[in-house]
Structure 1
Amino acid sequence: MPQQGKSTRDDAGDGRLWSKPFSLAIAVNFFISLVFYLLMTSMALYAVDRFGASDTAAGLTAGSFVLGALTARVFAGKFLDFVGRRRMLLAGLLFYTVAALFYTPAGSLEILIAIRVIHGAAFGLASTALSASVMALIPAGRRGEGTGYFSISNTLATAVGPFLAVLLVDRTSYGVLYMVTAACAAASLLVALALRLPERTLSPAEVAAKWRMRPADVLEPRAAAIASVMLVAGVAYSGVLTFLNSYAQEQDMVAAASGFFLIYAGVVFVSRFVVGRLQDTRGDNAVVYPILASFAVGLGLLAWAPNSTVLAIAGAFVGMGFGALMPTAQAIAVTVAPDHRIGIATSTFFLMLDAGIGLGPFLLGLLIPLTGFTGMYAVLAVVVGAAMILYHFVHGRSARRPSRP
């Protein structure tokens, strides 16, 4: 009888972290993430410039990509091992590339939103397959460290994407931006063709329950606890990702906005070499509480930001906050789940993160006319402060310190 959760390959079985599949997965994740950030940081302004969209509609246009990803993840986690991890990854990346070609021809706001949803669904399939598979390539005792290294690719995309998007739109046109976006999506597919992922052998019980869609079949309760913190954090970060450029234009600090993301990425890059190891040796609480506090401070500085220097400092705090929180929380989510439910745990984690980032722009678009950008960031700082309390109750009070020195 096949063993539940058994992989056809065990690249992490010898305790070695760096391998060819792990390195290729990092490259694929970079291109996937680069497409996301190229579009997310420019889409709201594009909707306003081309279609005269309101703040609420512009936020919906940006966030609809993530709502498409959220919908796809509901099914991706459940059917990942039935379809096959590599097969789902390649299929998702194929649609990811094709959908990227349709932004320029979109002739109305409604069509643009529909393309965003489809593109996001492809992103959800590909990123779920990749993220779940990478966890099998990382030794269990080095999961915090390994997840941090894997997330470096996302960090680099965070720096390059927004900076490149602003540069291309300012120096060329949105059409060129979308050509670059399609090329990056195609690059992710080409690299993925050389990537071999560990596949799981399904148990008879899993096969028998293939078409069952109970809540437990698409959500992992143990992962949902920490993912609830990411839901709140995702809403807060969506305010940075979607509206920082608009805020900077209003405050005449556009150059500083580009610098914000570069500083953000630099701080996150450095943190990847420290936070993961600290989490593995000192425990989850030793890193999560300071990370959330840093995120709240960064949002507070954005709300104040009287000049470009303060805006840059805010980028450092947000980088040490949300940027370091993602791999830290993901490591918790897959560690608390059984091995045979890592795919569903990964899907659960990103479902709730996507819900926050996807719904955030729409909700904040309703808030901005009432509070302005500064008021919005002040509200988000308080919300992230409250997330520290949420973390305490869903995980912090029961988190155990690792026995490994």
Structure 2
Amino acid sequence: MQIPFHKPYITEDEINEVVDSLKKGWITMGYKTIEFENRFKEYIGSKNAVAVNSCTAGLHLALRAIGLKEGDEVIVPTITFVATAEVVNYFKAKPVLVDVEKDTHLIDVSKIEEKITPKTKAIIPVHYSGQPADMDEILEIAKKYNLFVIEDAAHSLPAWYKGRIVGIIGDITAFSFYATKTLATGEGGMVTTDNDEWADKIRILRLHGISKDAWKRYSKEGSWEYDVLDNGYKYNMTDINAALGLAQLKKLQWMWEKRIKIANTYNQTFKNYEELILYKVKDNRITSWHLYPLKLNLKVLRIDRNRFVEELKARGIGTSVHFIPLYRFSYYRNQGFTPGAYPNSEWVFQRVVSLPIFPGMKKEEIDYIIENIVDLVKKFKR
């Protein structure tokens, strides 16, 4: 049996929406993109939703909106995809790394204040695997030091923190619709905020800094004339991507419930084995279960995480590791970041593996994964 780490759930609904765009002849940003934005902000409950071509673009534009400048500092967790820190570097600003909690892999709020300096401008909490970070504590720290909070919600559609949906909690939130995400448009992202001024700025910046509604210039409502208001980027979504998003949004609840069921099935078995450490979801959180991170108890195993991944691969089971901590990359090592400064992140990285958890998984595939993991930990138990 061959089971990929992830497979997007694509049906005739997505195909029909894309074909509709092709038949209408409007395939770049247009009416479907605007419709997707409207449907998304209704779902989240935010005043504004701005579609972009990636979460990376969304985070970049969010930092432009708050006025990040060269020499500023932005706090980010050590365990995240490189894009979270990368966008800070775009400004010649400095990402400041903070260690994570061992059990949740979320930024450790108890370690944030010691990293704040007069140059600190913002905090970017990452909702790892779909579980929201400790937002009340983060917002309290931000208020105390007059900082902005930009949520990296690449994993968190849908997710809730103390009854509030992710997307309306911080100052600005960026979502990802990459191929492996809980809503997949191939490439794509969305920025949500209740700040109209920031939203307007992001709309302008996503399309070369051209004046508002410039995308209409080839339609009957538009004009060939436009103005350039700012130095912008080519970050707009296309109607083909938005068509996929519209279809996916309609089944978002169903896909989420399928992932919950898979996670619960994994948990029910793996909790019985001391060789395995379950991922902790805090009582006041509801996670999207974008990822299912499982850790190995290396004290009782004769196998490390890398070997474990290879053994599963040999049995046809695709896995991944989320994530290689930022300080382990050459670029960040060259800036002086070292593993010894982040002991929790190192502990997590040496043990964690992400298992397949996607809506189209069949029962026999889930059972096969469980059977082989149990077999491996029994085989390599000390």
Which entry (1, 2) yields the derived value -27000 for helix-only ellipticity at 222 nm (-39500 (n - 2.57) for each DSSP H run of 4 or more, over all residues; to 500): 1
Between structures 1, 2, where is relative contact order in percent (Cα under 8 Å, 6 or more apart) highest? 1
Identify the structure, out of 1, 2, from whose coordinates FRET efficiency 1/(1 + (r/R0)^6) of positions 327 and 367 (r between Cβ atoms, R0 = 35 Å, to 0.05) was calculated to give 0.75. 1
Cα extents along the principal axes in Å, for residues 231-318 alone, calculated, reads 44, 24, 19; among 1, 2 the input was structure 1
Top of 1, 2 by mean count of other Cβ atoms within 10 Å over residues 111-118, largest first: 1
Parent structure of the calculated result 19.5, 58, given that Rg and Dmax of the Cα atoms in Å, for residues 143-238 alone is the read-out and 1, 2 the choices: 1
With mean count of other Cβ atoms within 10 Å over residues 55-62 coming out at 27.4, pick the structure among 1, 2 it was computed from. 2
Which of 1, 2 yields 5, 24, 35, 25, 9, 1, 0 [P(r) over Cα pairs in 10 Å bins from 0, in percent, calculated]: 1
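FYI, it's all coordinate maths here, none of it is from the lab. Here the structure is a predicted model, which means the values were calculated and not measured. Cβ atoms are built from the backbone, for glycine too; each structure is taken alone.
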